[in-house]
Structure I
Amino acid sequence: MSLNDALALFYDALAVSLPTFGWLVLGILFKVFGLLPQALNEKLSRFAFTFGLPLMLFAGAAQVDYSGLGSALYLFAGVLATLLTVVLSTYYSRWRRHPLAQRGIFVQAAFRSNLAIVGMALAVSAYGERGPVLAALPIALMTMLYNVLAVFILNTTLGSSTTMRSVLTGIARNPLIIGISAGVCLSVSGLPVPALLRPMGAGLSMFFLPLVLVCIGASMNFSRLYKAGALTWEATLWRLCIAPLLGVLLAWSIGVRDEQLGVMFLLLATPVAASSHVMVVAARGDGTLAANIVVLTTLLSMVTITCGFFLLSLLSLAGELR
């Protein structure tokens, strides 16, 4: 491969990551200059999470052909990669002799990616209208898995009183899960899927994903990042490098290829979900540590996702881009 070919692939990788992280940076600038007050930011985020993103995921899930779902190895690969990351990061944390109260925070950060927002935005940026179709089911399945695992881990390490029943109730009420489930039901019902769904999904993704990304950027707090210690950097390494590598190698080894492998990487390589900080605070854990991990992984993921997707493209493993 010539240098020009390699540069072209690198520019393609930049074209995937820059649109997503550009909106995050814009949100950070809005906060710096006071253009997006916290109260307005919270209202916009709640509106997008409650209405816009569920409708977008509904449109994507409704367009999936579930007759061949038994061969959807990338769903199995995503679940298996998550469980493997939990096990290995737990053993690593014990080997490093992290305090028990911090071990749960570390392990949650290692496996819990922001796949529903940042991951979806990257999938749309890379594969266009195919992005939500490819990503909808993994997002639904892994979001449920993330919540169940997080409760188990935080209960074990922090003594949280959160019950599994309350978690399952929260999952059932999650607007994103409801949107995906409704789309699945429409697709398998035998009813005709409206032709309007495809352009509707594309239009919603063009509006709501940037809106949510700007809100995420505007909600980031850098004031405590100077306190980031070794554990924060170790958790960042696991979230952005080790976990995605494990996921890609596992998915590739069982036969996942092309766009499905590319989407799986983009979902697994995203920064730590902000909801992880919420759960740590609710469990009376170290909120500063959890917040620092979210901020640091978000900042550095701009580099790691670009480089990782470039390597996948260089090895002809990412499939055909938009």
Structure II
Amino acid sequence: MQDVRERAWGGHWWTVVPHFGGLLRQRALPAGSAWHGRTADGAVLSGVLHVSPGRHRRTLVVVVHGLGGDVDRPYVRHAAAAALARGASALRLNLRGADLRSSDFYHAGLTADLHAVLASPALADFDTVHFVGFSLGGHLACRLAAEADDPRVGRLVALCPPLDLAACQRFLDDPWRSLYRYNLLVGLRATYQAAAARGPVPTPWAQVRKVKRLYDWDQLTVVPRFGFASPDAYYAEVSAGPALAHARRPLLIVAVADDPIVPFGLCVAPWLTDLPACVEVRVLQSGGHVYFPGDAHAGIGDLPGVEHQVVHWLLDEGAQRRQNDGLTSTSRV
């Protein structure tokens, strides 16, 4: 019992401390250039593109942030740095509205933003495009694995993805998780307020700004904007868990046993059975939500650090061959 409690507190520590520490002192990255794209429905996207001079320079790793995040979240910068260190290029992607310069906003199933990256003329010279998504971004990566038909799509990584949106919403709307919920809503409010300042929104900002639950947020924003019948219908329609059975691109899911925001037993584990051969799963016994100890090892490659290991998985030709052998792996490390 004591070990369980210690690991649970460790999950909180590895979620909170690296987050605020990383915001106070950002990881240095090589200079990047502004990237802009447009989705099929007209939304404007932005990001920061780092073109590597290394041997994988024509391979692009797209890093996608989580709910309420943006391109400068510490975990996004860490993943981009790991890709650049291995000689690949990297795009830190803002989902629509996350840069606070849009009249629109995103939701958890909006893979249109990822398809817009693939369709971007500015990125046409890249031979292979991999995706690394964190939390909601990982949820999008799981969905993209089931629908990608662009031959340039390579491999996809989902770190701490909430595979069951309804279960995750109920968990986070519990009064005991108000601090995590508040932090998520801070980013969402900023995105919506910026959109409201630039054009019509489905619900007046004065009403939305008072929301304190994620369910109510979705009811007032996502549901009317994207035409869902209700928040429950939205969760059922776009949750990535059921889509995993249809994955057709190599996908690596990395979950944390004591994730305090996306609980493994409720939101992830129920969907990890009978997976197709292209899906690989690693469950870490230490770490937090989208942050991991520096010596954490997911059993991939030789370097410690989860970000380095997932980039190794993306780029390693031997790993690609093993994936093509058709073996599904679920491991606890």
Structure III
Amino acid sequence: MINEAEAMPIFFAVDDHYAASLAVAVQSLIANSDPKKQYKVIVLNQGLQAANQERLKQLATDNVGVELLPMADQIKACLADDNNKLRADYFTLTIYYRLFIAEMFPQYDKGLYLDADVIVLDDIANLFATDVSDSLVAAACDPFIAKDKIMSQYAERSVGVPATDYVNSGVLVMNLAKMRQANFAGHFVDMLNKYKFNSIAPDQDYLNAIAHDQMVHLPLSWNVQEVAPSYDVKLVHYNLFKKPWHYVEVPNGDDFWIYAKQTPYADQLMQQREEFSEADAALDDKHMSNMVARAEIITDQPASFAKIQQATGEVRL
């Protein structure tokens, strides 16, 4: 049993589709953890089958706890507080779950958020130690946004941040105390209700637009999304569509299978890869093309984060 007072909170969010990859992420985190330290994995979920719940709970060790919490219930609870000014449809807000972690968990002053399609190759406590005392969050720049011309223009002209500063929200060190103090969630809901910005990555774009001036940039080694021989790899993020449980050739894919084979999902994940068809791959390509095309369409729309910030200064905290 972990010591709750000493444990570092590490948040994930999944449904049944990502239970297997989450198990790999947690297994990699456990394998590289310091046995003298305490960690608590908190899984916000949108319905998990009993078998998946049991498998995920069984990953827990003496120093790494695993807790499963219904996401909608957690958001509903923080919105229902009589002292809370947030008022919105909590079912809609589940897609923005990571932006509400500070409100959902007032007992924590600091926490990590990780996407379920990652593997951890270093002690995650070293990431947790990132100094965010004067900032809201820490995150690494998104290489896809920075390198693609259309996406770079989208970041700069729609979201309102330089493409090289635009961060990926799949790995976050969060100053939860300061986010509550700044009323981050309330400000987000106000912006959501007032402007309804068109966006390609809703929670990520809001995070960039709102917190840009209070952001620590993590080393890329903590959110590696491509082959990276020039620097130490501490965390691999299989972002977008090239998942190792779908494709054979994936940057840093071999590392995924090292930990996948240590989970109860090894055969299931391998079967998924074997059954992934050319039609499935073509659909991934189509989704990627559609995302870029949509970014190009909405880049210069009048009601963008960038234009509202320029006109009113009210987007950023």
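Numbers for the structure displayed
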{"read-out": "When FRET efficiency 1/(1 + (r/R0)^6) of positions 233 and 305 (r between Cβ atoms, R0 = 35 Å, to 0.05) is computed for each of I, II, III, the largest belongs to", "value": "I"}
{"read-out": "For 0.4 (distance in nm of label points 7 Å out along Cα→Cβ at positions 153 and 249, calculated) the corresponding structure among I, II, III", "value": "II"}
{"read-out": "Mean count of other Cβ atoms within 10 Å over residues 97-104 derived as 23.8 - corresponding label from I, II, III", "value": "III"}
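Bear in mind these aren't lab numbers, they're just calculated from the coordinates by the rules spelled out. All values derive from a computational prediction rather than experimental measurement. Cβ atoms are built from the backbone, for glycine too; each structure is taken alone.
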